[in-house]
Structures are given as structure tokens and as C-alpha cells.
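Read the figures in this text as sums done on the coordinates, not as results from a lab. As the structure is a prediction and not an experimental result, all values here were calculated from the model. Cβ atoms are built from the backbone, for glycine too; each structure is taken alone.
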Structure I
């Protein structure tokens, strides 16, 4: 498993990913917000591949009662699967929506019928340097495939590659 390790310090945030030979860092301070830290990590880790994140933080972390209830007791699971360039899922269970995350504004051009018809979904900025687009895939049965590509309006170009996700068992 490829892991991105984040060490949050008082003057800098250091990151290192599995397989990398040296760490990267950016400045931090007591005024660094969570939003700024996430944006800094995404920018600093650009080009690295990782599947999980480990964070070191110099202080106590106490689970909120709502979090314990939702994830540990109620066992809540997400209604969506997430695809990113550093996490390209190839299959997903039926009944879930597909969320596509990018680091720049994009239009996701997709089809569920081998390009006989297609739809476009414009991504939206969530304010963390991440743009998301939710594709309506919840009603697709096992065996169907979602094919998609990207148009990058800022660059005025297409991605040039189609990506495919199969609906079915993981």
C-alpha cells in the first residue's frame, strides 16, 4: 500500500510518500487552517501516488461523539465511490454514485452505453483546491460500464484518454 505520511509541525508541514527518496515541506504556523493545510498538502504532493494517509499531529485528538456514533456504532458507509488521477478505481458496486475529483476545473464527458449517448458534468470547486463532479450512476446494474474523459476549460484541451469503471463486485 502506498502511504502519504504528513507531519504537522509548528513551523512546517513535512510530507513523504512510500517510494519517495526525500520529503517535501511547506511553511506552517499557529494560524494555519485545516483548509490551508489540505491545499498545501495537495499542492506539495502533486505527482506522488498514494492510497492512504497517515497524519502526525502534536496534540490530543479526541473523537467527537457524533463521529463515534456514525462510523463505529452505526457503521455508516458512503453512498459514493471516488475516482482521482492518483486513485483510479476500475470497478464499483451497484447502487453507488461516482464522484470524480480533480485538481483543476473540468468537464467530465461520460457515457454508460458505449458512447451511443453521452452527458457532461461540470466540476465545482469545493474550496480546498479540489474540484468535484458527481455522476448519476446509482441506477446502473452489475455489468454496465461507465466511460469518461475530461475537458480542461482552463487549458482548452481534452484529456485524450478514456477511463472505464465497471459496475459490479470489487
Structure II
């Protein structure tokens, strides 16, 4: 059941709204990551949405904040690699949908403007095929090496014994 029955993001996360283009990149306990709607962002524009319904950073728990930081450290390089972006602009307004969501907008060197001027300018809409291909590349980069990381966490390796036999 969504946190707020009228919230577009809450409804989308439980399947009551159309899924994001290319599906979710990541679905975790505290956050989900997806591509922006085709009509709003170009290929590679990614949104991190909170699972819990809250408005902004001030309402985020310390556990959610720590989780978000870890996700940002993984998703930034994944988007840059997938899009060839030099920078990512991050933007959180919550005006259109009052639910925490952080936009990550790729910026490339060949763009005629940068910064706020770039964010305010009109961009050509990407094709659904281009968005789905970019989402696939972001997912591949985001999850690269995760299997070995999980295996390392589960197998601590040989343990040292501190018994009498080792005190010689």
C-alpha cells in the first residue's frame, strides 16, 4: 500500500502507475532509482525516489541519509560511464510531486551552456529506444562487481584461533 494514496511516486512504486522507462535501475529498502519520464528528461536523466513518503532532506532519517550517500557513490559513475557525461547536476524541488526525489541530470562538454542555464534550456526529447539502451548501460555499470562484493561479505576467510596452541 502506498504511503500516500494520492502520491504519484508512491503509486508508481507499488505498480498502480506506469513503470518508469526501462524499468527500475535499483529497488532497495529505502530508495528506488529509475529513469525520468521520457517527456521530461533526456537519456541518462535519473531520479532517486524515497520508498517512504516524506518531502525533503530534513525529514530523512540518518539511516536513509547513509543509504542515499552509498547509492550516490555508485550511481554517479554509472551514469557518467553510460552517457559520457563530464558532470551530473543534482536537483531536488518536490514541487510537482511532494515526495522526496532527487534528479541527476547528465551534462556533457559539447553542450552549448552549463549550470542553471543548461537546466533551464529546452532539450530534444530522447527516443524510448535510446532511453532503454541508456538504462541498460547504467544498470550494467551500477551492478558491476556487486556479486563479488556480496561473496566477500559472506565468506570472512580463515579465522585465527586465540587458543593455547597459538600462544607458543
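I, II: which one has mean count of other Cβ atoms within 10 Å over residues 23-30, as calculated, at 15.2? Computed on structure II.
As an exercise: helix-only ellipticity at 222 nm (-39500 (n - 2.57) for each DSSP H run of 4 or more, over all residues; to 500), calculated from one structure in I, II, equals -11000. Which structure is it? Of the options listed, only II reproduces it. So FRET efficiency 1/(1 + (r/R0)^6) of positions 7 and 119 (r between Cβ atoms, R0 = 30 Å, to 0.05), computed for just one structure, reads 0.10; which one of I, II is that? The read-out was computed on structure I. A value of 3.7 for distance in nm of label points 7 Å out along Cα→Cβ at positions 71 and 143, calculated from one of I, II, originates in structure I. Highest-scoring entry among I, II, by distance in nm of label points 7 Å out along Cα→Cβ at positions 39 and 79, is I. Taking 1.19 as the value of Cα Rg over 2.2 N^0.38 Å derived from one of the structures shown (I, II), identify that structure. Structure I accounts for this read-out. Here relative contact order in percent (Cα under 8 Å, 6 or more apart) was derived from just one of the structures I, II, and that gives 24; the source is II.
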